[in-house]
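What follows is a group of structures, each given as structure tokens.
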Structure P
Amino acid sequence: MSGTRLELSRSWTLAGVILALHAAAAASVITVMGTALGYALGAAFLTLGFAAAWARALHGSKASVRFLELSRNEILLELKDGRRVQAELGPARHVSRMMVTLPLRRPMRRTILVARDMLGAEEFRRLRLWALWGRLPVAAKQLSA
């Protein structure tokens, strides 16, 4: 597969958002339940938040995506443990200034969230364009040749 290869870095911002949302959920449960079961459920929410931030935002899990290689309507993922998975994208992509979500259909059902601080500015721009159009923009020096 020939295409653009993007290396994803850790996103401390995304990790903070994940932890803040799980902490808010824990505080809500503790406020409503106020019992030992409520405190245990709140602690479980916080533990889940740490696990999600570690695996998804900080790339700590073996199944964490480290590299993306983009082509027409497929994407090649390289996971932290070295496995390479070629996947087909689903149609419901979300593209904004802050993040891009890439839903995968085959061979696994999973959604990859790429936050703005996981890539350099130009790489993130190229990913956004590819997610919208299904192809990469032509470079200016290629036009002049």
Structure Q
Amino acid sequence: MVPYLTAFIAVVCYGAVGPIIKKTGAAMPTFLFIGISSTMLAIGAFVMLLLTEGRSGFLLPDRSKLAGFLIFAVINLVGWVLYMYSIKHIPVAQYDMIAGLGILVTAFFASMILGEPMHLRYIPAAVFILIGLRIAIGPDLSGR
């Protein structure tokens, strides 16, 4: 139960990010916003590392993991840039509806990269996600 509760809290936290960014950071240059927020995040992470692991937590991962960190950093930077562009041009709520497709993308990558099972029950769930997305951001059929 606890992992699902923490996952829910994480989703709530990330759900607040878009509106906060649009309110505070959308007017500044994208890379400045990413740089400032990433620097603040890094400082916070290192402080928490010291508080929770002490100095022994600063052991670097072995070299075989460094490529994964680089790939993560590049994908994260590209995602941030496209995210910032998107929320400047469309409503945050609509972006987050589109971000719901991340569920399907994550399931695919988890299966391909981690070997996690791809269950048949995901198919109707994917259909519901796609139908919900069409309803949420598709054309207004009321004629208004």
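No lab work stands behind these numbers, since they all come straight from the coordinates. Source: prediction; values computed, not measured. Cβ atoms are built from the backbone, for glycine too; each structure is taken alone.
Taking distance in nm of label points 7 Å out along Cα→Cβ at positions 37 and 85 as the criterion, which structure among P, Q has the greatest value?
Working: P: 3.6; Q: 1.6.
Once distance in nm of label points 7 Å out along Cα→Cβ at positions 37 and 85 is tallied for P, Q, the winner is P.
For structures P, Q, which has the highest computed value of relative contact order in percent (Cα under 8 Å, 6 or more apart)? Could you put the intermediate results ahead of the total?
Numbers: P: 21; Q: 26.
Largest value of relative contact order in percent (Cα under 8 Å, 6 or more apart): Q.
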- When P, Q are compared on distance in nm of label points 7 Å out along Cα→Cβ at positions 21 and 53, the highest value belongs to Q
- Winner on distance in nm of label points 7 Å out along Cα→Cβ at positions 5 and 101 once structures P, Q are ranked, highest first: Q
- Note on the structure: Candidates P, Q; distance in nm of label points 7 Å out along Cα→Cβ at positions 13 and 69 computed = 2.1; producing structure is Q
- One of P, Q was used to calculate mean count of other Cβ atoms within 10 Å over residues 45-52, giving 15.6; which? P
- Message: When Cα extents along the principal axes in Å is computed for each of P, Q, which one produces 70, 28, 25?
- Response: P
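Of structures P, Q, which gives -12500 when helix-only ellipticity at 222 nm (-39500 (n - 2.57) for each DSSP H run of 4 or more, over all residues; to 500) is computed from the coordinates? Could the numbers behind the result be given before it?
Numbers: P: -12500; Q: -25500.
That value comes from structure P.
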- Entry that produces 4.6 once distance in nm of label points 7 Å out along Cα→Cβ at positions 29 and 133 is calculated, selected from P, Q: P
